[in-house]
Structure 1
Amino acid sequence: MTTQSRKSPDAARRSEASRRAILTAAFELVGEVGYAKLSIEGIAARAGVGKQTIYRWWPSKGAVLFDAFLALTEGQDGREAALPDTGDLEADLKTVLRATADELNDPHYDEPMRALNTEILQDPALAAAYAEKLDGPMKELKKERLRSAQRAGELSDDLDLDLAVEMLWGPLRTRWLERGGPLTHAYADRIVETALNGLRHRA
């Protein structure tokens, strides 16, 4: 008689179902009660699991919330993520920044994203994980679209791509973080137009 040491398929499915329930609960609750009132106990109750289950997988509520955001970025169709590349850099960037503005305006995402930003400022380990798993890959997608524009001759070959990304996405993020004004499509378009006026080749 042998003993099966590996987790059975049913146990694995239950484990994944519990993980998904916890991430969904954390994301929903932070939007309802705010980050200050979010607790591991509350997440556990909403997810229908014991709080020790959460502590077995995550060290803090900030880590749970971060993984909830990672889950949102997982591709649903298996395709590799990329920014639109129609051959028209200005149009593509306006499409992306408009979509970003819409997401930042969405109450479903606003409070969880603000909570995550707050926690990142206070937790160096979480900040490092955010840079490695979420912010870094997103920046690389943005830089790859700019590289494509360089290959097409729309942007200078010696352009500092990291700085260009900050110039394009930074104003939108700053206005959102500081609640400095409305995040409209017109504002997103002005950011792109103003940035590209400085980034393009000069005659």
Structure 2
Amino acid sequence: MPASAATLYYVHDPMCSWCWGYRRTWDTLCAFLPADVSVVSVVGGLAPDTDEPMPIAQQETIAGYWRDVQAKTGAEFNFDFWRLCQPRRSTYPACRAVLAARLQGAEQAMIDAVQKAYYLRAMNPSDSSTLIKLARETGPNKQQFAQDLDSPAIQSELENEFALRKRLGVYSFPSLVLAHAGTHSSVPIDYLDYRPTLAAIAARLPV
């Protein structure tokens, strides 16, 4: 492995609106990363498990976040979600879905599916039924996925991801951390342009 080999940790939550707003720029950045920089996705866990409906005031606040993200990044949002779904402030189920899909080599496909379901299709990824439907659509074995989704093993892996997030010093999403030569450093994010982030990564690696 080259001496300059590094790992870029992408810490996110599939139901984080700013992660959705960053999505296009993130995909472009990944396409231009040096070959010796590997990417590791870490689910950070935005909101814990709850069966309680989201209060109207909180719904209005989060819908306002969506409008902010839309205005700043140009990301598309389907605001019918707030009319058609029963929102809950709970993103851990979607995080578990990403980890369950990872077991079947479909992590990115599930991230894509959750984001599009939530932000474009007015579906609720806080519901297990939605997540199982997405698994059926995206490729993971539905029965295996459903079994893994609420398993102790996936819960343990979720806790491992949270512990890694804390070790990386990340408390907001999305965040980027570059690990190289035994050091970890936060990398700035530009929501509209991948080039400043790419330059920051290149500056921290030896020529």
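Here helix-only ellipticity at 222 nm (-39500 (n - 2.57) for each DSSP H run of 4 or more, over all residues; to 500) was calculated and came to -16000; which of the structures 1, 2 was it taken from? Label of the originating structure: 2. Comparing volume of the Cα convex hull per residue in Å³ across structures 1, 2, the highest figure comes from 1. Each of structures 1, 2 was scored by relative contact order in percent (Cα under 8 Å, 6 or more apart); the highest score is held by 2.
Distance in nm of label points 7 Å out along Cα→Cβ at positions 24 and 176 was computed and gave 1.7; which structure, 1, 2, did it come from? Numbers along the way, then the final one.
Values: 1: 2.4; 2: 1.7.
The correct label is 2.
The maximum of distance in nm of label points 7 Å out along Cα→Cβ at positions 136 and 168 over structures 1, 2, that is, the highest value, falls on 2. Among candidates 1, 2, the computation of volume of the Cα convex hull per residue in Å³, for residues 88-143 alone that gave 64 used structure 2.
Between structures 1, 2, the calculation of distance in nm of label points 7 Å out along Cα→Cβ at positions 104 and 128 yields its largest number for 1.
Each value in this text was obtained by applying a stated rule to the coordinates, not by laboratory testing. Because the structure is predicted, anything quoted here is derived from the model rather than measured. Cβ atoms are built from the backbone, for glycine too; each structure is taken alone.
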